[in-house]
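Read the figures in this text as sums done on the coordinates, not as results from a lab. Quantities reported herein were computed from a predicted structural model and do not represent experimental measurements. Cβ atoms are built from the backbone, for glycine too; each structure is taken alone.
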Structure I
Amino acid sequence: MTQVGQVTARALTRRLAVEQSESRIPSIVAAVVRDGQVAWRGGRGGTVGPRGPGGGPTERTQYRVGSITKSLVAVVVMRMRDEGLLELSDPVGAHLGGVAGGEASVAQLLSHTGGLSAEPPTAWWERTPGVGAGELLGGLGPEQVRHRAGRRFHYSNLGYALLGELIARLRGMGWLEAVRAEVLEPLGMRDTTARPRPPHATGYAVHPYADVLLEEPEHDHGAMAPAGQLWSTAGDLARWAAFLTGGCEEVLAAGTLAEMREPAAVDDGDAWTGGFGLGLQLARHRGRRLAGHGGSMPGFLAGVWADPADATAVLYLANATSGVSRALLFDLLDIVEELEPRLPAEWRPGGADPELLALTGLWHWGPVPYTLRLLPDRMLSLAPVSGGGRASRFVPQDDGTWLGLDGYYAGETLRVAADHLDLNTFVFTREPYAPQAPVPGEVGDWHTPAP
């Protein structure tokens, strides 16, 4: 699919028009990406540039994307991990010296669980020119550590300044050079820059009680730039969204991208509708598991959500300090799902190794029945018959064992014997507590106790 139908396009355009009108947004552009291609794009509002009303935004109109910058920085950090230059468990101080908060791990900074202050100890960094890394890091003290590392989710722009410096020291180049070479260029994001280039939107604040605008400042934020410096376009952000849904091995291994999407922290308590992975915000919406990021800088708002399971993503960019509702992107997803739902993939029979086929069926963990199913590529699925519980998939290994891919047994080893399965010391048997199998402890006869 490359384009939505007319009815869907009309509904998407109307939803965007309602947002622009009712939220009083000077200009906004949005898109839906499906199967790696832009399926719909729309723009509303003529107040884009410094001379007031003009032509509406296009796919090449630049807007500031704010904290979406963090996700690109995180990809470079993950690439360095994959190359063996660091471990996610490394204290960041091991690479940056005696910096305040250096006991926080790289993974904790990526997931905003490092305990650092949300903002740096400078003037309001989003509205002022930035300082260099030496000055910023030298000005940090114990007071910038707000929480014990790992204790809780606490969003930290400062943490991403440290990650930017980490990239600079391990790569031998600035964070922006690394992002450009390792992420932007391979993905074809050539309209994503550190400072605006024509045509670009001017950042505005909208007066809360009158229909007038105030121009917001824009600066190079120096060492804080990894937290929110970049400008981009709807076209480039669509390429980024396509990467989040489908990946690109040249940029990041598929397994590493999946690791970034794993929940590391929850930011809305027991509800768990929003959280954070490694450089990616996470959300659950109507059965979807979404990954992406929002962006906010003076004069600009942006957001992208991607659903890898459905290969669908949505995004927007706007030139307003506030006002765009959180529901906008969810609503765009819902419109596409309602009007043009996916057809399920056709089931097709496949081949099966006779030895593996013989393993399928009922197995028992003690008295609990499990079903073992054969999946494509010699993978196995083991799950309780009752559903839920300790269900996992397993991938074959060269030594004849299987490795847990997900669920309770992720990372654990499954060994197959003639009359039982050994799953990290747990013995599964064809019959409940089969006496002929090596079940630890005494296995007697099933019987009815005397009254």
Structure II
Amino acid sequence: MTEQPGEEFGYGSELLPATRRALLYRVAVGQAEGRTPSLAGAVVRDGRMVWFGSRSMIDGHAPDADTQYRIGSVTKTFVAVLVMRLRDEGLLALTDPLERHLPGTTAGGLTVGQLLSHTSGLASETPGPWWERTPGDLRPELADLLGDGPSKHPAGRRYHYSNPGFALLGALVERLRGAPWGDVLRAEVLAPLGMDRTTLLPEPPAAGGFAVHPWADVMVPEAVQETGRMAPAGQLCSTAADLSRWAAFLLDGDGRPAGETVLGAGSLAEMREPAAPPQEIDPAAGYGLGLQLLCTGGRSLFGHTGSMPGFLTSLWVSEADGVGAVVLTNCTSGPATSAVATDLLAITADAEPAMPAPWRPADALDAGLLDLAGPWYWGTHEYALHVRQSGDLQLAPLTGQGRGARFRAGGDGTWTGLEGYWASETLRPVRRADGSLSHLDLGSFTFTRSPYDPSAPVPGGFPGWPTTR
């Protein structure tokens, strides 16, 4: 068994000994119960890998954080970032039909956003033979990925996972960049993020993939296939160290100025927003733009799982905790890598919760903002409006039910909702002729300083409160 604090790989300080013991135990249980030749796990916090541990069937030869594994559909998260870069450069819109940029396919009427969110209705797999276990030269053309009648559901109506859909997105990247998608990925994403050990095919040191017999403790090696046009759906190889960098990037970006960053924080947040609904068979799961979404143990997570013959991978991140976890294994089936990864995340977040940022007063706030602070009423519902250090406004119900949200200044005297029911809705302070504050208009809802304030307009009128019985 191998355990390594993050600083041995340049990532930061160790966790507490009790936390490290619990993490190492979970990796050991995962490897033993999953009957996998090896299992490697890493924890990410504060933008770096803070813990790595592994377990192997061979004593003294456990993989380290630089050992490559195939990562399967975690590849899709990389393709999605490439597509979002094209969107942010104005080269495409998520509402564009594929035909506009990649003509000649039988899926040309589907939109880029539908392909990213698996709501295109395309078939889950290519026409036979199974692409993961056969050479890509069996499918040399895009038409070979779709076959006749590739749509299984009406577009935009439901979530239906499609590997060919992401192969089309890889071809879209190639068409708009004029270069193979793997070369584009290396130049635009991997190199800037220092992910030198993420490659299309294995490069030593790399774990071999195995099929473990389900009813006997024997195993045989799995072949590595070059999947050709299907590679964007799941061919990448990577390491615990590189995927830790990737998890940190998906959460916080790379910290460089706008115009230089791999992808802006707003676009990364957009990828994490639900774009496909959960299904009855798995109501805790959803899908964003190239990212899986999961609710487990009271936490909302984003990331992706992946599998290829001989390999299983899971990467999950909790935005609320600022913690991510990665698990890599080298067997075709057996280990519940997603459960191991979510457990590693929960162990860390529960045992060592992140310290909240210290409260500090604002350097300077417009005096007019203080006029907005305090209690407000929507009809008889009590609310409080807080002015935050950033100049944002926070509206929250004081008692009972109600819709709260944060609002950001728009530069024209209005604020725009950032979340929930009021996302992108406009909050507008309304003043009287003498400049005094009359009421707040929030998407036509009138908020007044007292319940049904007689000095402010009340939609539909109000007879006034009785003063005697």
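Below is a table of values for the structure above.
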quantity	calculated
Answer label among I, II for the case where FRET efficiency 1/(1 + (r/R0)^6) of positions 95 and 279 (r between Cβ atoms, R0 = 25 Å, to 0.05), calculated from the coordinates, equals 0.90	I
Given 16.4 for mean count of other Cβ atoms within 10 Å over residues 215-222, calculated: source structure among I, II	I
Which of I, II yields 2.2 [distance in nm of label points 7 Å out along Cα→Cβ at positions 143 and 159, calculated]	I
Top of I, II by mean count of other Cβ atoms within 10 Å over residues 207-214, largest first	II
